[in-house]
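Taken together, the values in this text are just the output of simple stated rules run on the coordinates, not laboratory data. Keep in mind that what you see is a predicted model, and the values were worked out from it rather than measured. Cβ atoms are built from the backbone, for glycine too; each structure is taken alone.
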Structure 1
């Protein structure tokens, strides 16, 4: 990894950590999801970075994938288990980080500790000599030692320039990952999830988070207005996820209809919400790290 790339990752990590910690100060009963997501995203942009994906707010039994709509009136309540997931990029180099906060109660302190400690221990064992199955086993053993289950079908992921999921997966259980090892300079997000439920997630309703698909399909769009909207989306969002409310800001008149048409045509992917299969509560902790010969460097 050359110095310029390294500096971009470090800069993105610093701003992502700041945004995450700032978001924690906003989380309180009565606050609106929409206000908090908007405030965090504005802070990222004010600090000179770009958004790698919409701020995700996953509540209670929802493990991941939810960002508020432009008209979302959802508010936080006392006792909510909030997963706050933030992504930042500098020149396409991404930092991804998440934290879990329980609002004004302490019922799930141990579960929050389980995912946090699992992340810390996974970072402690990760280097170029460590098989990914060993990273997964470390996460699994740590979470089960607290009396909970890891979510086996959610994993950490590699990060490449303008690519949020590069194809590398960092498992949360020892049965996955095999003998695969990471290389010096690989950048990965590690994110243990703990639950008191089934230990896996299923897909639910739409998350309000989208991704532009293969732009070559755009030649089959017959509606010139829809085609123009898609071309603008490619320019603005490139290969990274975007939210319905960002799209709405660009196209306030008829944007919803156009977005639905693009999804129907397969030109955009609408991410589903990921729900704990048996309705268990879910906690998460995530850092982005740069893998090195003798360990890894946390940048968030």
Structure 2
């Protein structure tokens, strides 16, 4: 029979054993995979988050790795195949973790099965952008009749909304897909294409410099940073205001305590006044959700993009 002393001794050792079995996290540098080239909205947000995560965890190394290609698929696959230990994450968006699932015929992962949602960070409106030359209004754009428009990739929100703009205003439009927001932005600035539906953070600096012009913004009300730019509804593009949203994921199978620790840290960081001010200056709207709420939101978004895919007929091979 165990004695009272032996039972007390065992009870004293239980917390020690539990601590010994609990994973030390982070135990090495954390890699945040971004499935796009540097310079786009997703990359800007990832670098802001990496900086704050490192500071929160006493200087732990948090690095951003850009893995562009395939409309966000290449980097997302790499993140899905990483060891599920919390040291490889991916910061993606509605394309990598919703619309690609709905619009790609043979996606090499499933967004709801291959990842553990950690946290939603922010959302941003899209803006209808033209080069900083002669086009100053929707009427000017429509007067061109034949136009070209850029997208960050086939099946992206910029493609779906850009095609919607063409159909809504009766434009004879040629779609020019790029490999990410950065090259699409460069050719818009250079006047290679006539318009580009871009997330606002990608364009904010260029708008302030006058190198591009926003004809409309896809938000319910005018943006405080751009009070003279009308909304999509105001210019007659009702129903085309689809926000972009951004989140952090770990590979499926990552231990729940690690996902919870990450989610708590990310939500706290996004809630910091200094971080919210920084995000607002870049054009983001802070919209934090923890793991459970974010998982529900993502399921709803996959369903919404599945419907949009059926309505537009846009598909990626």
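Quick notes on this structure:
- With distance in nm of label points 7 Å out along Cα→Cβ at positions 30 and 54 derived as 2.7, matching label from 1, 2: 1
- Origin of the value 5.1, where distance in nm of label points 7 Å out along Cα→Cβ at positions 86 and 230 was derived from one of 1, 2: 2
- Which of 1, 2 yields 137 [volume of the Cα convex hull per residue in Å³, for residues 126-221 alone, calculated]: 1
- With mean count of other Cβ atoms within 10 Å over residues 150-157 computed over the structures 1, 2, the top value is the one for 2, the highest of the group.
- For distance in nm of label points 7 Å out along Cα→Cβ at positions 94 and 198 computed as 2.7, the structure of 1, 2 it came from: 1
- Among 1, 2, structure where helix-only ellipticity at 222 nm (-39500 (n - 2.57) for each DSSP H run of 4 or more, over all residues; to 500) as derived comes to -11000: 1
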